[in-house]
Structure P
Amino acid sequence: MEKVPMTAAGNARLQEELKHLKSVERPAVIRAIAEAREHGDLSENAEYQAARERQSFIEGRVMELEDRISRAEVIDVSQLSGESIKFGATVRLADEDTEAETTYQIVGQDESDIRSGRLSVTAPLARGLIGKTVGDVVEVTTPNGSKSYEIIDIRFV
């Protein structure tokens, strides 16, 4: 069984989503199905069909979350340190072409959100950054061509 690396915050978000699905969404969809059944013929009952589809989605997501959480390797980023980039590092980069600076934290696949500065450890940029140090230049192939970034700062927060 392959472990899934994630930060403590990412694990907490998955736990919270699972709790919400089990305690709020699941009971609500069960009530919706019961209510739709009272309306008669189920073969032509759009409310019933929609509620069953929603139930299927919720149950699938619950199973997915339980699997991810059971395989989670929670890494406490505050306990990490070092000179090189690894999982959990917050990295400040400068685009070699535009000099624009961006900051990313390298996180687990389930918690990535590029708009919030959380970069999946499986993303090409993150894979290129792993093991590098301040001052190194990383070249990454993107859908828009090749991009070069200089590593300005590495923090573990």
Structure Q
Amino acid sequence: MDVSAVCVAAAALGWLAAGVWLAVTDLRTGLLPTRVIWPTAGGAWVLYAAASLIEAESAGLIGAALGAAVCGGILAAVHFAHPPSMGFGDVRLSVLNGLLCGWWGWQAALAGLLAGFALAVPEALIVIVRHGMRASRPLGPYLLAGAAAVVAWAMATRGLVPAR
């Protein structure tokens, strides 16, 4: 494995470790701590930048930036349109997940976001039926699972450092 692939793998493993902690914390407290999200995003960005420099190819880094912006922008719009429907921790988490998935293109970042929502739908419907429209459940674990599924798929089909 070359150095750029090691950088990408390290970014994914760092995200995975933080993601497990964030999912457990969100399920227990309903909060996604900023003190975990931003350092994880910063570390992933540095590792992606190193991989991009080693490969002398900026497409992955540009995709990561676009993925973070697109995913964060979508969830920020939802948050600001109706703040009770989504916490800002979910917005921050979508930036991190968009950054992670975006290495394989902004489309992968969007797919990760959509996968997270798709995974949340069954439980959301059950909670609404059982407890009414005002009931809520943490979204973070589903956003993390959706991003994990897309990253695993991208790594398996395109590799750690996709050929551009």
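Quick notes
- Per percent of Cα pairs over 20 Å apart, the highest-valued of structures P, Q: P
- Among P, Q, which structure scores highest (criterion: distance in nm of label points 7 Å out along Cα→Cβ at positions 63 and 95): P
- Among P, Q, structure where helix-only ellipticity at 222 nm (-39500 (n - 2.57) for each DSSP H run of 4 or more, over all residues; to 500) as derived comes to -11500: P
- Across the set P, Q, mean count of other Cβ atoms within 10 Å over residues 15-22 reaches its highest value in structure Q.
Computed from the coordinates by the stated procedures, all read-outs in this text should not be read as laboratory data. All values derive from a computational prediction rather than experimental measurement. Cβ atoms are built from the backbone, for glycine too; each structure is taken alone.
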